[in-house]
Structure I
Amino acid sequence: MSLDLSQKADLVPLAQVVGSLQRVAQPMDVDFFLMGAAARDVMLRHVHNIEPGRQTQDVDFAVMVPDWESFAALRAALIEGGDFSERAGPATHRLRHQSGLPPDIVPFGGIERADRTIAWPPDQRTVFDCFGAREAFNATVTDKGNHRMPEYQELIDELQKAGVSIGAVERLSQTIAASDNWPAAFVEVTKTGRRIGVSLTREHQPTDERLDQILQGYPFGRTQRRLVIQNVISHV
């Protein structure tokens, strides 16, 4: 399933960055997705009409590459293409786009070490933790322009459309976004979320059967689906 964000005028600069990255990455067979605070803010503001509590200028992309040579080739091609330029400092993943946005491109995939970290060349002293990057990539959806977004936001949207009332939806999204295992985090929030002001309730709709149908479209196990259904409080 995809989301249509094509009419969001204030996303034009971000779309320009994505387009420039895609034009270079696609011929090189490099997949990527928008991650972090930028992805969260897009979903909150433009899908759920909720203003994020914290503003950010960070634009982070995770790029899937098999090795450091492939990452270096991608970075060089981005700069040679003219839309991106280097930023001052030793961090090679930090670039500047002609739109003015300062995207970071962070590698993951085959480049990771056994402990799910990457160690930046040449001295390998700078280490990034990539745990959860592959899982996040596998749990994303695309908007109409093929820009990948977190799957849990689509679930929240689908539940609301089905009749589930979600209290403190922004806090729910932020809590799930901070987890490396969003389905497990979602189940836990449905169980204990009232402690932080999050609640999921319904009246006559959706039924248990309809909730289960919705949840089957996402990476929940049978027990997890049952727990979510139990924890969405019914006011009949």
Structure II
Amino acid sequence: MQAETGLTAIVQDHFGEALSEPRGDACSHADVYTGLQGVIAVLAALQHRNRTGEGQHVDVCLFDTVIASLENNGFKFRYIDPPWIEEILGNVIVAREETIEKKPDLVVKVARGIAESSVFGLANPDGALRNHWKMYPETKPQEVNDETFRQARRIFDSRFDLTKLEPGVKWGENMPAQWKRMADISIEEGLVPKNFDISACYTNQFIPQINEFDQKKIEADAKGSNW
């Protein structure tokens, strides 16, 4: 992880000849920083449960945390997207087949809620952040100023940029070519058998219902949001 994020090279460049041999980050900042984010998320989830009785799902990522930490400290990265990057999967929602069969309305509501919130966030990122802090005050920085807001916005953009749709694609729509590309890579690496049926891994049966909402209205509400 240290090598993937460039942290090893940064340590080498900083200490240079003072190092007797190339080495990584002795303090393992990737684990430390991500662990810190995980603790904050767990405490926020516990506070939310105390207030509402609802549980939360906590998810943290080593790579994202290190990159965000480095960028927030002034490091400049040049992002290189390989030509096949648009050919593979992005975000997916995983559900049990039993849930899909017995609770289709739940599947549609969850997916539509994600789609609507994505529309809102893309239309007004600043408003989405402030509304999130208003609803979940335990996640709000102790002091909100230009710098802390800039850092929060960087993290927000790194996620929400991935939700932007290609022209002609509907919210939640699975593209067979992307799934096939993922299957081809998995087969090549020996992760799945050659006769693996990738079409059994996804469904587009709920896409019409998921997209039954007024996107322009949500965009207008987002732009007029008064936090």
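No value in this document is a laboratory result; all are computed from the given coordinates. Everything quoted here is computed from the prediction, not taken from an experiment. Cβ atoms are built from the backbone, for glycine too; each structure is taken alone.
When Kirkwood radius over Cα pairs in Å is computed for each of I, II, the one that comes out at 20.9 is II. Sorting I, II by FRET efficiency 1/(1 + (r/R0)^6) of positions 99 and 171 (r between Cβ atoms, R0 = 25 Å, to 0.05) from high to low puts II first, with the largest value.
Assign the value -12000, calculated as helix-only ellipticity at 222 nm (-39500 (n - 2.57) for each DSSP H run of 4 or more, over all residues; to 500), to the correct structure from I, II.
Values: I: -12000; II: -17000.
Source structure for this number: I.
Which one of I, II has mean count of other Cβ atoms within 10 Å over residues 35-42, as calculated from the coordinates, equal to 14.5? Can you show the working numbers first?
Details: I: 20.6; II: 14.5.
Of the options listed, only II reproduces it.
Suppose you compute distance in nm of label points 7 Å out along Cα→Cβ at positions 43 and 115 for every structure in I, II: which one lands on 3.8? Label of the source structure: II. Source structure of the calculated read-out (distance in nm of label points 7 Å out along Cα→Cβ at positions 59 and 75, 1.9) within I, II: I.
Comparing structures I, II by FRET efficiency 1/(1 + (r/R0)^6) of positions 107 and 123 (r between Cβ atoms, R0 = 30 Å, to 0.05), which one has the largest value?
Values: I: 0.95; II: 0.75.
Top value of FRET efficiency 1/(1 + (r/R0)^6) of positions 107 and 123 (r between Cβ atoms, R0 = 30 Å, to 0.05) goes to structure I.
When relative contact order in percent (Cα under 8 Å, 6 or more apart) is computed for each of I, II, the one that comes out at 18 is I.
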